[in-house]
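As structure tokens, here come the structures.
The numbers here are math on the coordinates, done by the rules we state, and not lab data. Bear in mind the structure is a predicted one, so any value in this text is a computation, not a measurement. Cβ atoms are built from the backbone, for glycine too; each structure is taken alone.
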Structure I
Amino acid sequence: MRKPNFEKLSSEVLANYKSEIEEILRERKQNEEKKNKILKKVKSLVESEGLSMEEVLSGSAPVKSRKATGAKRVTRKVQPKYANPKDKSQTWTGRGRKPLWVQDHIKKGGTVEDLAI
């Protein structure tokens, strides 16, 4: 923006500029004070709820690890899906490494589905 040549302006025009500038500055100061007042209230509310401004602004609450809460992971026993046709006591859930009897069955040309319970 080009700066006007104030030397060439009349006193009346300069006075108008001055009053307009003072009004703009007054409005900006009021807006800034209003924002600061609101921000102070928001910070107080956030802190009273036990959160930080970063957590609120990021949109997520803090995630507490199991270590911090002392909670243990709940695991369920998975039912077996496959059984050894030669020895029904040998079963496999389909998770993890394939047992040797499954690997042997596949090497002989069979499929895992052949062993399904």
Structure II
Amino acid sequence: MDQVTARDVVAGMKDNFDAAAAKGVSAVLVYELAGDGGGVWTLDVQDGTLTVDEGIPSGKAAAATVKMAADDFVKVALGEMNPMQGFMSRKIKIQGDPFTAQQFQGFFKRPS
């Protein structure tokens, strides 16, 4: 089996999105992922609907920006790294509202 990349995880976000969990939420989160396979992606949740864009579309102000290594992003997505431990060990850095970043975790099922 090929190694899962950050791009793979992002590409599967719509399939793993739990619209019911995001009902009534209006927020934008940006991921800045460093290293091999990294990049910048914007997640925009509006009342249970998810839009994922590569880069930061003009006119979208993020409530939070999450900065981490691309391989750590994959580990979090696959349940191999606890995001709180990653934050406490400074592998994950959050600019803006940390509650928004934490809230977004609950909007996605673990990829299979």
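Comparing relative contact order in percent (Cα under 8 Å, 6 or more apart) across I, II, which is largest? Once relative contact order in percent (Cα under 8 Å, 6 or more apart) is tallied for I, II, the winner is II.
Here distance in nm of label points 7 Å out along Cα→Cβ at positions 14 and 30 has been calculated and equals 2.8, so which of I, II was it run on? The structure behind it is I. Work out the source of 0.00 here, i.e. which of I, II gives that when FRET efficiency 1/(1 + (r/R0)^6) of positions 6 and 86 (r between Cβ atoms, R0 = 35 Å, to 0.05) is computed. This figure was derived from I. Tell me which structure, out of I, II, gives -1.38 once log10 I(q)/I(0) by the Debye sum over Cα atoms at q = 0.22 Å⁻¹ is calculated. Considering all the candidates, the number was obtained from II. Source structure of the calculated read-out (FRET efficiency 1/(1 + (r/R0)^6) of positions 22 and 78 (r between Cβ atoms, R0 = 25 Å, to 0.05), 0.75) within I, II: II. Of the structures labelled I, II, one was used to calculate helix-only ellipticity at 222 nm (-39500 (n - 2.57) for each DSSP H run of 4 or more, over all residues; to 500), giving -15500. Name it. That value comes from structure I. Once mean count of other Cβ atoms within 10 Å over residues 38-45 is computed for every structure in I, II, the highest value turns out to be that of II.
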